[in-house]
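For reference, the structures are reproduced in the following blocks.
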Structure I
Amino acid sequence: MTPATPLQREAIPEASNPLGLDGIEFIEYTTARPQALGQVLEMMGFRPIARHRSREVLLYRQGRINVIVNAHQPNLPDASAPGDKPRLAAVALRVRDASAAYRRALERGAWAVPSRVEVMELNIPAIHGVGASRIYFVDRYDQFSIYDVDFVPIPGVDQHPPAMAGLHFFGVVQYIGNERTADWSEFYRELFGFTELTDEQRFGILPKGRILQSPCPAASRFYIQLIEPEASVLDVEDDEQLQRIGLGTADVLATVAELGQRGVEFVQSRSVHTEDRGALTKTWLGSVSFELVLDHRT
């Protein structure tokens, strides 16, 4: 066998991480009630730090978690306006090269989202995700970020507020239709290089469905949980959607206590209740909830 050259050795990870994924850059909600959603986010420890230059969009942050609240009313007649019930509308993925990742995704069968860039805005490539959601590709997240172009800092506000209890992105829960697990698993595997975890590798207190692991480096790795409807529900194909955000913490019980002091309530029932491995917040505004998951990364 011929020894591998340095170039060949460097190329090995490309097969397992074809887009050069490096974690989640931001999660986006759309809503016609941005102040109400903002109050929920602030209870969860987020702080509004910047406003979009040309749209009704706010950037919330704690630690390395960025959440965008989009209340912009689109000018185009075919575009849907935000509703009163907040909706998880997009996930932005950090990649090595956004243009290359976008092209490769299209080559593998992804559907492009037409760009509608306005003056002084970045063109962030995106493909269609579940339901009406989008998946963005972002390669400006280190020294110079997308927020340096598209957002104006709120005066006097700390641009890097610390995360409560070391909270960080852990993953996203996605509701899917009946017998759609294989289809969505293939989607994430073929386009992004996700791998399926075994039943023994489970997290949190809601271990239903299938869990997919991103091919990111360990420090930025995240998970997508695919959940089909209960057997009694015959057809919910139209309800496929991003359901909630999972946040990692090294001490679930301490984090629950700290959030409880801020007014956050958690689900406590026979089937779902707070444990040292996870917790689920109540649902606000008809659609917004967060899941805490034991994760020792910071």
Structure II
Amino acid sequence: MGKIDLHMHLTLRRIPRVGKLNLASGGSMLGHMDELGIDKAVLMSSGEKRSPFGTNEKNRQICARYPDRYAWMCNLDPVHPETVYDRLAACKRQGAIGVGELSLNRRLDDPFLQAVFAAAEKLQLPVTFHMSGAVGYSYGVVDDPGLPLLEEQLKRYTGLKFLGHSQTFWIEMSGDAPRSKEERNQWGKGPVVPGGRVPELFEKYPNLYGDLSANSGGCAIMRDETFGLAFLEKYADRLFFATDMVNTAMTFPLGAWLDKMLDEGKLSRAAYEKITRKNAERIFGL
């Protein structure tokens, strides 16, 4: 059995150029997925309004065309917080399996985000978030160095599964994580120093999960092989293989690295299978 990719961005029809990227369609990505050993991918949403990246409705349509190859998460535009529950409930009825990629550039204690978390908890929709280091700096929900606001949410919404993603989240794997917003937006590198906040939060809060997509997630694991393998084994039930691909030119090294670690006997088959497939099947019904 192949991998399940928990983080991908596609469009209904291929778009040759959006900024520096070309965006693949659901159909045009299938061959690339086959080459990478990916059986199924979960599509991230840009929200409800028109966008080059997949909206709720476009993702729903892609999944309707290729139900064996794709599933989707939903997202909401930051308006009318009093309707958040009803809007998320409608998405769930239409087939959404989670909320993501949540990237609104507001602090995690913002009232709209609080409404999303409360509704997602009630509806049992896990939330994948992209984190930023400052309001107005880069897209993504905002927390301070050391992730104090994330810890507040993990305490407040104990029934909600939070999937951490992006450089600003995964840089906190190491105890020497930087504090400036620019440095927090970089991939982690070098040996992991004990005392990182991400391992601490994983240890304390069973509702924290990890989206291992892109170079942010990949570097968090691969930067220090000994630490990374131990982290994978310890939290194998709460980590998800993912890529963050948007087109067929993209590949990320984590998938091949996981295969290599399994083949060399450095990563157990039980952990490998949970991370690359079984967790997605169990938690998201895939």
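Bear in mind that the values in this text are calculations on the coordinates, not laboratory data. Computed from a predicted structure; not experimentally measured. Cβ atoms are built from the backbone, for glycine too; each structure is taken alone.
If helix-only ellipticity at 222 nm (-39500 (n - 2.57) for each DSSP H run of 4 or more, over all residues; to 500) comes out at -10000 when worked out from the coordinates, which of I, II was used?
Answer by label: II.
Consider the structures I, II: one of them gives 14.8, 46 for Rg and Dmax of the Cα atoms in Å, for residues 82-201 alone as calculated from the coordinates. Say which.
II
If you rank structures I, II by Kirkwood radius over Cα pairs in Å, which sits at the top with the largest value?
Top value of Kirkwood radius over Cα pairs in Å goes to structure I.
Quick check on the output: 3.5 is distance in nm of label points 7 Å out along Cα→Cβ at positions 26 and 154, derived from one of I, II. Which one produced it?
Label of the source structure: II.
If you rank structures I, II by relative contact order in percent (Cα under 8 Å, 6 or more apart), which sits at the top with the largest value?
That would be structure I.
Thinking only about mean count of other Cβ atoms within 10 Å over residues 98-105, which of I, II has the largest value?
II
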